[in-house]
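Each structure below is given as structure tokens.
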Structure 1
């Protein structure tokens, strides 16, 4: 079983589901600021789920797989903290968000370095 593909697909599913939930079910409950957090979370989850999926489907391990896992981890931390704040968690949760962003950046850098590696 390719666990990275599974995690990326699950992340993509959650991104679509939570994006729709925020746009419809929570529309009247969220403040304008909370809507912004929700939208930003969804905006970052979906492309990183796709990038992680591509890394998992590439058949390459090593740095490529590590980049995919950094995307999954970063998206969960980044988006998860924003979703949590939108739902009423304390604002200090915002201090966690950049850790997810750093993981996303590390994923892209890791993939870039992987592309330079000779097979």
Structure 2
């Protein structure tokens, strides 16, 4: 399977992940992001920082949970779009990383619990 916008649009798998990726690919196709600098990762990272700031503001300002959820959705859509821009199989990367983090121990630091390979 091609991991490009066109590849996802042509994908006929009916699992939830494929359906979500087709939706993100349709958004990229609709706005021709690949040909309008929308796949430039410097630009995309700047958008991600902006959206992360909006999530942080929603949380720290005590906004309704629905607004927090919307900001999380923005971040998820952006991350899925990053995988389109870079032609990365994000689901396979998730599965691989999940297997690794499940082997880690948790440590508690000054700010709370961390699950990391860092031994500090």
Structure 3
């Protein structure tokens, strides 16, 4: 019984360390420009802010969509204030996040700037 509990504890510890590592270190950082089409709080148990940015590349081409997640309520407020305006979204990409409680996408928005 002690071996089983030790194994279970070790397993939980490894999953917690892996989750912490994937949320701490970013795989990439970047910016995307466009118009925020959608921002909503989603989830059954873990509510996260999920959004969609329409990136218009060239006239006559199809719009590319960029799905993103926001954790910071101050950034959510900035996005809501900039609806209908062209924005730059600064993001960090985190690969391998094991649970959907941290968001539906791996792209986490860190800041927003309105483009004039």
Highest-scoring structure on Cα Rg over 2.2 N^0.38 Å (candidates 1, 2, 3) is 3
With helix-only ellipticity at 222 nm (-39500 (n - 2.57) for each DSSP H run of 4 or more, over all residues; to 500) computed for every candidate in 1, 2, 3, -27500 is reproduced by structure 1
Across 1, 2, 3, mean count of other Cβ atoms within 10 Å over residues 66-73 reaches its greatest value in structure 1
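None of the figures in this text is laboratory data; all of them are computed from the coordinates on show. Quick caveat, the model's predicted, so the values are computed rather than measured. Cβ atoms are built from the backbone, for glycine too; each structure is taken alone.
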